[in-house]
Structure P
Amino acid sequence: MTPPRLARALAAPEPGWTTSADAVVVGSGIAGLTAALELRTRVPHVLLVTKGRLSSGSTVWAQGGIAAALHPDDTPEAHLHDTLVAGGGLSDPEAVEVLVTEGPDRVHELVARGTTFDLGPDGGIALTREGGHRADRIAHAGGDATGAEISRALVAQIEAVRHDPGIEVVENALVLDVLTGAPDADGRRPAAGVTLHVRGEGSRDGVGAVLAPVVVLATGGVGQVFRSSTNPPGATGDGIAAALRAGAVVGDLEFVQFHPTVLWLGAGARGQVPLISEAVRGEGALLLDVDGHRFMPDVHELAELAPRDVVAHAIVRRTAATSADHVLLDARHLGADFLRRRFPSITERLAAHGIDWTEEPVPVAPAQHYHSGGVVTDLRGRSSVPGLYAVGEVACTGVHGANRLASNSLLEGLVFAHRAAHDVAARYDAGELRSAPEPEARPGGSALVAAAARSRVQRATSDGAGPIRSDGSLRAAAGRLAEVRTDAHLAADVVADPQAAEWETTNVHQVATALVRAAWLRTETRGGHFRTDFPAPDPAWERRVELALDDDGTLAEVAPRAAR
């Protein structure tokens, strides 16, 4: 299959205003807020950019909790073991060791910043268990509103210093492209800031440029690349797409986690769909097929608590065997009082759809939930582009490998945002990052995809690169994506202007194209990547698939290497 070509910039007006900062942080989830708070007192001026309001980051939607070895009987080594097992042989042991050893301290810092976790009878943080964990190590808040509580606490910290000279917050701003300077001796173009579009608030309306020697991407996931997802509408893959266009290496894009238990709303469901947290199964809920048969004990020794990819694939196979669209999550035996107290948000959400899960099983099916791949970084958050960092879901640190272990995502964003911010500060103190390079136009052209094409892109990705894939499905998806017009701004007969919906759709298309390419290249089954034509793992593929754009925009595979 011929490698696709992608533009190296979004089609957009020239910036109408310019400002500068010592570091730009893009995103307001746990990773972006942590990075901004850590940088605020360590560099003279940090600019925090968020696509919506400060409180609209994806972290708000995290239900289950944050994993860390906080119990006296638990250990970082045990957490490391469970993470490596879930990662299917592709997790970087060094990155995982950083995660599990630094994680407990970072969680305690969250508490110091005002996060209120649920407490146990002894007054300590209450811990529960989720799929893939062999110990109770999931801290939660508000029963099933952990992300919302963490976000509330961190946003409050930002609000408390919003008017300090060391930090500036720009809300309702979509970052378009990472600016880059002239190539260095190794041919790498260093980050020089970002272009962004501020929507309707403040004096900096329209497209502008922020010049900075450091850009920290914390833009979250790629959920809207698929037809249905647990991700919010803003998860359009902006960070991965912008990093690709800037020349960054991306990796593990094929490893998409489909959450096994998402509320099934019918075959026509689109956009964000309600998640039924894995913590529900952690508390003892059972999975049944439409005939009432409990099927997970026949699939895995951990039954309903098997890693998510195992459960999702088992559900897909079971629905096929029963000619059904869904299976059932039965939590009735846990008791109405317990369900309402432990999972108030889920109880309320289900009731809004006319479901009383204290009296009836809940119809569920897999949907896109988390992306294990992203911008390849080292242990300090540095990408292959000098000055460009990535933290949180947009990054590929090596922690997750082929499959993310439940509730490791919030911890990863927290730990690596902290490390990235401290690395930036150390480099600033050493005099390395005192000024931004002069931005220079990149070769490779610009692109714009009509907003009307988004459903077409989502359908191609979902049909071709969903939970079950094959050579045929991926070739078909690649062909359909290649047919999408990427020069809508030049076409007289296409209604599309450079604006937010079109820029987001262009990002969705570019990420979908790269994801399908990576999935086609990996001719094996591993973790979140299931190929019917290659149904077993292959030791030859115990390495990362890494991709980058050449100067002409060709999406080329970077020389293979072992998973780090």
Structure Q
Amino acid sequence: MVHGSAYSSPFLGAVENLLERSTKIQLLDGSVVPLHHNSRNIILQALHEMSTGALRCLGFAYKDELPEFETYDGNEDHAAHALLLNPSNYASVENKLTFVGLVGLRDPPREEVLQTIEDCRAAGIRIMVITGDNKNTAEAICHEIGVFEPNEDISSKSLTGKEFMELRDKKACLRQSGGLLFSRAEPRHKQEIVRLLKEDGEVVAMTGDGVNDAPALKLADTGIAMGIAGTEVAKEASDMVLADDNFSTIVSAVSEGRSIYNNMKAFIRYMISSNIGEGASIFLTAAIGLLPEGLIPVQLLWVNLVTDGPPATALGFNPPEKDIMKKPPHRSDDSLISAWILFRYLVIGLYFGIATVGIFIIWYTHDSFLGIDLIGDGHTLVSYSQLAKWGQCSLWGNFTVSPFTAGSQVFSFDDNPCDYFHGGKVKAMTLSLSVLVAIEMFNSLNALSEDGSLLVMPPWVNPWLLVAMSVSFGLHFLMLYVPFLAQVFGIVPLSFHEWLLVLVIALPVILIDEVLKFVGRSTNGSQTSRRKSSKHESVS
């Protein structure tokens, strides 16, 4: 209530509260008569009609007999000042009022609010309205903006702050699905609601603009103050301040936050799966037996530091997924990498190893693969047994190899045919390195979405990733076809048929991950539905 400093002091506030403290009523002609039961009922009926029409109602009254405030002008030395400092004195001041009338104020919701609340519902964000307004007014507004359905039974979902505090099981009330409304709420009611939600494991975002909202804003996981209408106290107690005081901005921020979180996971997915793959390539070579090493350290260092970098960085610029606001929120204790995602990493990493080691073996042992000719360079084929036991080459009788070409170089081993497994592996090693680079580039496309298909989120949604892939491939081509660099990295140029083989072996990494994503979507769909119906972020 607001007090005036004149002898005749005005009061304004909730109509019901003023009526409780009024004993007289001023009529249209200015006369003052006692406030009888019938008059109260007429006023309350008018209040009901106005409030159910979504009008905010404000009552007016005054009191003539306040001699102690007649000369009060705000001076701290005045006796009335000490009287006002103690709230327990208010009841003795705010009584025997003369009721004047009431007014209804229309504060129409913004056009975007209805759709924004629908977006919240789809995203698993539960809306709780906590207001000091009249219960009927608040219910009408909540129906209008979509917090409640038109014919929804809200008898247990719409409570005054006092009614909520009197409940035996307050948490059961807060666990109800759908929207909730708390009207005529006081600061302690707001604090209690936020406290109970947090105790129940909810992530609570609290919005407010007044001094009375500050305790609840401070207690919430994310306090959001209004930047235009908000008080400095509310802004100081909050974690965020809305520059435009628009509820839809909060939902946009949630979408942006989810996108940032997803992009961070995309970066992690790509780097971990690629590093697992590189490790698998090394260890699988050793596990097979005495196979000559497929990649040398400088090549792995180049792949890890230079080729991986551009795609990993570009994944941070992924646009939001189309269904980002249709997925349930993450729990605050959710891990970045689930058991299923780790399994996917291991499967992809295993394919990395099989592909890089496999093409090394194929070059030595096959004249063609999937119809692609591999002996155009004239190299000699050996059996897998010979390749695995290359260290015993000096014990083999009549082992000879033919010279072969790689780019402008001719490799001949007439003096010592066993050198074929050392000097001759340069072509096989180049194929292994090229497959590793190509698989990592294609794997970056898999990282665009955690469980979404490339058919839904195609590569061109992130042009920066395509640019990064082009840069990485360009660096690899530069290393292959510039003689100085090729010599430094111990590789040779590849022919068209050899590049065709590289792509044929590298591309399945996309198909493998698409299958794994499909399995993940199918098996996790029911779990997601259960989670969406049981756990919500809460915006109050």
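FYI, it's all coordinate maths here, none of it is from the lab. Remember, predicted model here, so these are calculated numbers, not experimental data. Cβ atoms are built from the backbone, for glycine too; each structure is taken alone.
Things worth noting here:
- Each of P, Q could give relative contact order in percent (Cα under 8 Å, 6 or more apart), but the derived value 14 comes from Q.
- For log10 I(q)/I(0) by the Debye sum over Cα atoms at q = 0.15, 0.23, 0.24 Å⁻¹, for residues 262-325 alone computed as -0.49, -1.13, -1.20, the structure of P, Q it came from: P
- In this comparison of P, Q, the computed figure -15000 for helix-only ellipticity at 222 nm (-39500 (n - 2.57) for each DSSP H run of 4 or more, over all residues; to 500) is attributed to Q.
- Test item: Cα extents along the principal axes in Å calculated as 128, 50, 36, pick one of P, Q: Q
- Origin of the value 5.8, where distance in nm of label points 7 Å out along Cα→Cβ at positions 78 and 182 was derived from one of P, Q: P
- Label whose coordinates, when distance in nm of label points 7 Å out along Cα→Cβ at positions 430 and 494 is calculated, return 4.5 (choices P, Q): P
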